[in-house]
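Quick heads-up: structures coming right below.
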Structure 1
Amino acid sequence: MFTFLLWCIMFVLCWPLALLALIAYPFIWLLLLPFRIVGVAVQGGHVALVNMGSTALRAAAVEAALAGGASSAEAAAHAAEGTSAASDIRATREYREHLARVLVSRALTEASSRS
């Protein structure tokens, strides 16, 4: 009986917090979106980079390397080509380019393991 009573008390106290977390998570995610340094998306042979220029852009050199039969690591070495990454308070241009190569390599490896 004590266990059931304890369960009821926890249910009454915790469900508002769970509901708040469920509602607040998307808003927090949207608020933190501008603070990401580099983002990578891979879909059907296309590779997109975020925060490597003034707008999101496709990594054409990576796509061309993949179309030419290069491995994920070889294609990822071209991730920073054709970008105009800026240095700012969050990261330098060199760090963004390095991060783009690392994240593209990881994304391509993950994408190849799923297909």
Structure 2
Amino acid sequence: MYFDSLTWTAIAINFVILIVIIRLIHNSNREHRASIRRIATQYALVLGSEDAIKICKAIKKINPDACPGLDYSLQINSNGDANIAEWNQMQAAPTKEQLMDAIRMLEDNRT
């Protein structure tokens, strides 16, 4: 069977497109795995700290779309207090005062 140059070119282009699609899928999977790891790390951190739970609830009250591990991450300092380590949203990170006000409002609504 004989293939002309146009056929070989089409085969080469299809092969290159296939390689690009495979690379895109691979990179996407890697990014998803990294996101899941960040979320799991934040989940474990929050479960171990009552202060972190309060801050997560306060952030959720201030910014309902924020997701721990994706949009922000918390850290526990040496005193055992939680604070925002990283903020990845367009909206500005809440200040300590805003967080304290939101925590007070949440505690007042519970009683």
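Here distance in nm of label points 7 Å out along Cα→Cβ at positions 4 and 100 was derived from just one of the structures 1, 2, and that gives 8.0; the source is 2. Of the structures labelled 1, 2, which one yields -22500 when helix-only ellipticity at 222 nm (-39500 (n - 2.57) for each DSSP H run of 4 or more, over all residues; to 500) is computed from its coordinates? The structure behind it is 2. With distance in nm of label points 7 Å out along Cα→Cβ at positions 28 and 60 computed over the structures 1, 2, the top value is the one for 1, the highest of the group. Can you spot which of 1, 2 the value 0.55 was calculated from, given it is FRET efficiency 1/(1 + (r/R0)^6) of positions 20 and 68 (r between Cβ atoms, R0 = 35 Å, to 0.05)? For FRET efficiency 1/(1 + (r/R0)^6) of positions 20 and 68 (r between Cβ atoms, R0 = 35 Å, to 0.05), the value 0.55 is produced by structure 2.
Bear in mind these aren't lab numbers, they're just calculated from the coordinates by the rules spelled out. Please read these numbers as outputs of a predicted model, since none were measured by experiment. Cβ atoms are built from the backbone, for glycine too; each structure is taken alone.
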